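There are structures below to look over.
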Structure P
Amino acid sequence: MVDVPADRLDEYLAAHESKGLLRFLTCGSVDDGKSTLLGRLLHDAGLVLTDQLAAVRSGPDGEPDLALLVDGLQAEREQGITIDVAHRYFTTGRRKFIVADTPGHEQYTRNMVTGASTADLAVVLVDARKGVVRQTRRHSCVVGLLGIRRVVLAVNKLDLCGWDERVFADIERDYREFARGVGVDDVTCVPVSALHGDNVVAPSANTPWYDGPTLLRHLEAVPVGGEDTGPFRLAVQHVTRPAGRRGAAGSVAGGVVRPGDAVRVAPAGTAATVEAVVRGTAEVPDAVAGEAVTVVLREDVDVSRGDLLCAAGDQPVVASRARAHLVWMHERPMLPARPYHLKIGTRTVAGTVVDLLHRLDVDTLDRVPADRLEVNDIGVVDLEFDRPVAFDPYRGNRHTGGFLVIDRLDGGTVGAGLLDLPLHGRDDLHWHRTDIDKRARTRLNGHRPCVVWLTGLSGAGKSTLANLLERRLHGLGKHTYILDGDNVRHGLNRDLGFSDADRVENIRRVAEVARLFVDAGLIVIAAFISPFREERDLARHLVGADEFCEVFVDVPLAVAEQRDPKGLYQRARQGRLANFTGIDSPYEPPEAPEVRVDTAAADPEHGVALIVEHLRSIGVLDDADG
């Protein structure tokens, strides 16, 4: 603790506030000594209280176990509980620090994205006995990808290698060569022993061949900042009225803003002038990157949450398609054409990966062809948004060029990405309005349109049920069409196989066709295995809320196999048919279908009656329709 006389407290606080702030990330493989290094840094810099030292368990030599200073409670550590990302705060006489301490296990690599997203520098730990390993390369890929250009390579446990200068030199050479390949050119290598404190805070007599700075000295001296040198950006969080005036509130994401500045509201591009900049309740002469303010506009222009205020002379990209690097963070793989929510700044839009160009091999940096991204994979993708989005390429502005991928069903974050560049070509496409619209076709047909989506295992009876349903509706004078899984693969989807990615694309195309048929005023009967909930959910949201009826054609797997009209289950069991639903590819049953038909317990006619009754209940059929 610092003992400050009462009459100098204001002076001390002012000096503290004027210190620069360094945000840095620590990463390394399991057991490289990362926790010990951070504990040693805090201990030797005199930043640990006496009672904190007394609370940690002593090591075999009677010294405090410094790893416990940052690992948390001993009981948690012994149980293997690991916090995803722990942010720690400390200060020295020269600088304030925020350190994002990320776990070393490979399965937690995705958590590095959180820690690295705001970091100015990364401390990458390497065990001198192991050298540069796969996890070192993976971490460095993420560091380079997220725009961190300064790295400290802490070569730890060099004492266990006899302080051999050649060992250190070989690791430094290997790492610098790899780091250049991922865009990291500013690398400082420091030989350390976290356990004994060599070169962490004080220089070590064990490394007479090393004349560089200690770890702490480098962290205190490395230049930071520069975020306010780019063009002005403010992501609008909400619209408020300070002192009765309309203002856009948010955090400045780049540049500087002052009263009188000409700005534009993106993506609309509306021009405006800054009348005042308000921080809290007081007007200020300017605001820079990182400050939360309200920008009062002189003109009464349309601005809302999700918009981007920007410098009029240097505007962001506005596009509905973009190329991006994507880090996948979920055990469920990313498949092209699957719908997601994308959070870009303060705006959330619907979007899909329309193309996966390649996956990055973190060992060789090769671009590897892929049809999916598994957890911790890094890939390059083409995205499509459901509306134009304003952004900057990530390398120009981390805040306006990064995005999160959110699962549409449970709202969880499944990926994080970096926007590279816009892809033009579809922004000028518009839906062509015709004089004869869906309402006119509906009046002519004499009934409302609808999608009846039959889903279930192969052999469940979907095609049989679809055929009987169409016969029933046709007899009632209704205009119908069946989209059958086998039939569409003869033409529209003949280029698709049966991988998970191809199945997603198969259903996406069918859903779009079903939407067009609904626009034509028809009752569309779609009979598809459609194994994934997300794709069925996409089909539902392409039409109106009262224009979709999901029918779960439910049957036990054993019964479906017993029927096996095409011999597919037998071939799948014999290993002659890969990616077969129910055998080696999953089926996700509907959680709340409008209709459930158990074809093992009742005949198909009973199922048709259930569907007809539901269509009558939602107004697709009239009560007069028997």
Structure Q
Amino acid sequence: MTTTPSLKPFAFPLAAGALAATLLLAACSSTPPLAYNVPQQPEGASGYTEKPGWATRKFAVAAANPLATDAGYQVLKAGGSAIDAAIAVQMVLTLVEPQSSGIGGGAFLLHSDGKAVEAFDGRETAPTAADEKLFLGADGKPLAFIDGVVGGRSVGVPGTVRMLEMAHKQHGKLPWAQLFTPAITLAESGFRVSARLNTLLKTEQHLKKDPVALAYFYQANGEPLATGTLLRNPPLADVLKKIAATGSKALLEGEVAQAIVAKVQGHPTNPGKLSLADMASYQAKKRAPLCHDYRAQSRDYRICGMPPPSSGAIAIGQILGMLGNTNAASLPLVTGNSGSPGMPGPTPSADWLHLYTEASRLAFADRAQYLGDPDFVQAPGGNWMSLLAPTYLAERSKLIAQQPGGQSMKTGKPGVPGAVSTAYAPMPDQPEYGTSHISIIDGFGNAVAMTTTIEDQFGSRQMVRGFLLNNELTDFSFAPADVEGKPVANRVQPGKRPRSSMAPTLVFDKASGELVMSGGSPGGALIIHYTAKTLYGVLNWGLMPQQAINLPNFASLNGPTILEENRFAPATVEALKARGHEVRETAMTSGLQAIARGQAHGTPLLLGGADPRREGVVMGD
């Protein structure tokens, strides 16, 4: 038996039992002050675990770890705002998901109060002593990626806490200090090591090189802490107490900042250039969100994301915009097309994947050519929207071979938006990793989409006072220029913010202005594709957020066509190869979180989804 909720205008199947449970939860409307209760601590999965999707009525929070989600839930239950909940979630993630984000990293946050959208930039910055030769070896050639990552060289000024402080001053409802209670409590009393953290520690090669991290994450015999081990972190609890009492200056000034700088500058083989002055002078920024129109299923939407230094919103907007100029909308999902009997469900067709990955090649060519910190890099034509202009995307779409049997371009070239010329060289291919995503809708009409990171798995592998430091500077181009000496837009410069792929996204109904969805994902450069997949699944294919998240992953970074292994039928792979695609099947571990507005029998609902590839959940009333 099913009901038929809708997402204005989507029709989604929702289990009647889930709806009944939701309505029962919603009957409890009291909002006591925050009195944090430590929940039972489930062991999160590290493989692929089916998740049901969630439905709530008043508010919802989606995060990458059950303990973090629960912290946000308790804050919302106590009358906190979406920003309040995001702060509590992030502090707990620092403790329970240290491999992905934390107070030692940076973040981008989108906020809507139902009237305006704001973009908060907490991206890390390069030290003032850094220059474009930061990642060049003695021979003048770029270092191997991991040689740049591990140590102090890669550490940028962490911006997450100062950014959240800025957002809280505008949109917080509960006192700042209260929001640290969950993380402090868990750090002192202990939390259970999740299966995912244990699995990542087993495969990690460099974390043991740091004595502090070795002592914290590993047993005396060198084996990683077993799943379920009760792990306490008194040093982090102490730092969080300081931040709770005096704000971001407790991290960026004083003894904690001194410990960070000493760690970075004192690394025995790969020291960095971070200084106390760099730390104290860090500024979070409010930027104008990057919003563009999108039409799907005869409805008009407004999709909002982060502007540069993030490349996420522009790349997603380009991909969706170019697809709109093709026959992609006429190509439905194919049922019974999964590559694995254990993972049934619909998949995109080979024809649709051809169009999507061709559009991706063109978007990533532009990304490599033009994108960088807007305080250092001029937008084409003086406006980043030039890359999303309908006439420009229509012209770019003509490069996609749409006819049956049309061949892949294999590698796209950057376009020229209008009469724009550039003095920059395209950035060479380079790995990107890491990250976590948080989506929240509160009971006051506010919404948050926040993507947060320390970049690579376990960041720079440098642990200070119970938390890991980022390796965000490796998001800059290691090569500052091409062979002709033409500079790369995303090269290292003092005080500059590295280009990011993070794509926190808020979607609105264009006519009414009402929020439709909050979503995003971790995954390095693949964040763009994971988020675009979910947006397309919800807006174009009419799926519930959980169904869209469950779809197999796919991508192109302007090279091979990448497919999630064991998720596509052999016939799909062969059809792509017949069109000239070099296909690579690999694990694509997204960590999508999404919450959408919907309704069932006239009852407004919040429909939540969390990625089955990670351990996240959704909670709400």
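Ranked by relative contact order in percent (Cα under 8 Å, 6 or more apart), structures P, Q are led by Q, which has the greatest value. Sorting P, Q by volume of the Cα convex hull per residue in Å³ from high to low puts P first, with the largest value. Taking volume of the Cα convex hull per residue in Å³, for residues 98-249 alone for each of P, Q, which is largest? That would be structure Q.
Each reported figure results from applying straightforward, stated rules to the coordinates on display, with no laboratory input. This one's a predicted model, so the numbers in the text were calculated from it and none came from an experiment.
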